[in-house]
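Have a look at these structures, which come just after this line.
Here, each number is a calculation from the coordinates, and none is a lab measurement. Because the structure is predicted, anything quoted here is derived from the model rather than measured. Cβ atoms are built from the backbone, for glycine too; each structure is taken alone.
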Structure I
Amino acid sequence: MQLKRWIMHVDMDAFFASVEQHDHPEYRGKPVVVGGQSGRGVVSTCSYEARRYGIHSAMPMAQARKRCPQAIFLPGRYDRYREVSGEIRSIFHTFSPKVEPLSIDEAFLDLTGMEKLVGDVTCLGPLIKSRIREQTGLTASVGLAPNKFLAKLASDLEKPDGLVIIRPEEAEKKIAPLPIDRIYGVGRHTALALARIGLHTIGQLAACDPAVLRPILGKNTEIILNCAHGLDDRPVIVDEKRQSLGREITFEEDLVTREDCLAVLWDLCQQVGWRLRSSQLGGHTATLKIKTADFRLHTRSETAELPMQLDEEIMYHIRRLADGFNWQQPVRLLGVTISHLIPLSDQETDFFGETTRNRKRSAAIDALKQKFGEGIIHKGSREP
């Protein structure tokens, strides 16, 4: 007999801000905003108290300050967040050997077959929430369902501190009334296009003829329709080896000048470089990701003979890729990723004879970030 499939998605609530409120009792119950403190900084995470003022992730920090000037604005302590994330990940592995981390604060757990150990698998939802709260003092939202799509959707339905269980026999009926953009991959642009033909809910989408949807959904039609029916056969992938490391940002308002885009890319290169050096990794391939205002996604990659790790090395290749792009359309998303990673200490890099100077400068800046948080310092937007 085939085992009933159970997938859990655990998502920490406002993770960075919640860690700050836990470590600083005086912040509790107050709006807390974590992110870059420079003039071009953006919000990484904000507390639920701050969200009441309309503040959200990826919002320019200047705009967040206007919306809630009395908020507590923090640069972030990323070593501390990684430490807590490690504690939470250890808890995950006490519940299942199959854990797929999605980011520093969320993961999928495959609980299939756990009936033999615990009886009713659904009892593990409240149990993992209480274990996380006991060991870290933080709250998590949990979704438990027969597949990854439903589990992730469920964890987001009753945030914060939520627990939603979707059983296989009720899945399609339970998600039918939800808005279409609850399906991953259906963004604002696609949702508006579907609304124009009278489709607003997942149930309406599920009942629609695929031929009607293909002009809008294209090659994703079958995948999105399967999700609308509550179906998703993707496995939980256990892969401890990191294949790439990157950062991206979606803008609340599109960027319209090439210079503004390059300034943001330089900031992203610094964020990626800091994470590479913190993890003692280097990578051979740099990828530039650009989404323009017409929602078209453009990616460009370049592979270097020597592994890159320093901010200047990364920006050198990203700048070369950017120079080959036609910056005519406004830009709504920018991303920088380094892949083909290898273990690499900061003493092993070399870059056109400038490594020693750049390494010394990076080491000094990294020491400040290590002590005071990533947002404490930012290199100027000169030509790197």
Structure II
Amino acid sequence: MGYRTQITMKQTYIYEDNIISSLGFTTQENIESIRANAIGIRITDDPLLYPRPVPLSKVDPAALETRFNAICEQHKRSVAPDSFTRLEKLLITSIREVIHRDNLNPYHPKTLLILSTTKGNIDLLEERYKAKFNHKRLYLWELARVVQTFFGFVNTPVIVSNACISGVLALITASRYLQSGMYDDVVVAGGDIISEFVITGFQSFQALSPDPCKPFDQNRTGLSLGEAAGAIHLSSRKPVGNSRMVTLDGGATTNDANHISGPSRTGQELSLAIDRALQQAGIDASALNYIAAHGTATAYNDEMEAKAIALSKAEQVPVSSQKGYWGHTLGAAGIIESVVAVASMRNNQLYRSAGFETPGVTVPLNILTEHRDAEVDQVLKSASGFGGCNAAVVFKKI
């Protein structure tokens, strides 16, 4: 007769976080902009990016330079600020905010950095940057090494690059590292930038909207591209003196293997990821207070996601997409949208789905049309991406 051993997994606690986007350089600035219904997507006329005007959500370049230069001075780095790429500056600025506020020691052997990105320093393919940076900076491992070296992380960073679920998958990966006891603290950072390559690529799919995107709306015509960086500190150590903590309690990923760029037509595979994440968290869909949807505003993605939510019996749960505020930020999306979800829990507020007016999916969802106060204790964050990948995580307030 055998014996079954009960294994107690370590809890994953959410500490400090940061968002850098077109709406601000801190989480607080971004939340305040969202509350004010500010839209960071603007028609951009830059022939170096695209020959015609196109809606983009871009980080203020002058403000980024000012903040990054100040960080270099504070860290007393001998390397000139202009020797870093735009994406490296965004990531370092966001990570530094989290490390500074949590007084986190990157030199500690039980601290890890996880980097989420889909394209990395893809702008270095452009002629204007080829002479300035060594070609190896195009490699994701070199991007990670630059960030690691700046802060002095002793452990080799882990890179997660799995299309548009990269950010959510990076959070799941971090939680599993913490649960295993391999690390006590993990900084998850995600970022991507606007570039000629990215715009042209999505335009080739005819996936870009001529106007700011409208997730789940009847009149949606495609996505809007954005650039951003975000960072979250996760730990297996229980925060001291915090009566209402947020934890990451469940996470799962699936693949529908439907098409290189087209999602499942049934939503079954994303629904499976949602169900598994809920099962890990020990709750039913009826216990959710909010769903932070992927919501790209493309015809097929929004339809698939609506079907998935219904299959998981969560169609009555309030849901919104943040992409109407700052566009699709690729490798940063799962990070910064999770930060907003956590802010909803900490503030007990739900934020409307920008751009949404008229239901445009065949399965009715409870789309948020206005900001409102509410008790937000349990939240689901979903994501889907090219290649048929899907992911979901569950956050709890305890």
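Some observations on this one:
- Parent structure of the calculated result 19.9, 73, given that Rg and Dmax of the Cα atoms in Å is the read-out and I, II the choices: II
- Look at distance in nm of label points 7 Å out along Cα→Cβ at positions 80 and 96 for each of I, II: the largest one is in I.
- When distance in nm of label points 7 Å out along Cα→Cβ at positions 184 and 256 is computed for each of I, II, the largest belongs to: II
- Which of I, II leads on relative contact order in percent (Cα under 8 Å, 6 or more apart), largest value: II
- Entry that produces 1.8 once distance in nm of label points 7 Å out along Cα→Cβ at positions 64 and 120 is calculated, selected from I, II: II
- Comparison of I, II - label where distance in nm of label points 7 Å out along Cα→Cβ at positions 104 and 272 is highest: II
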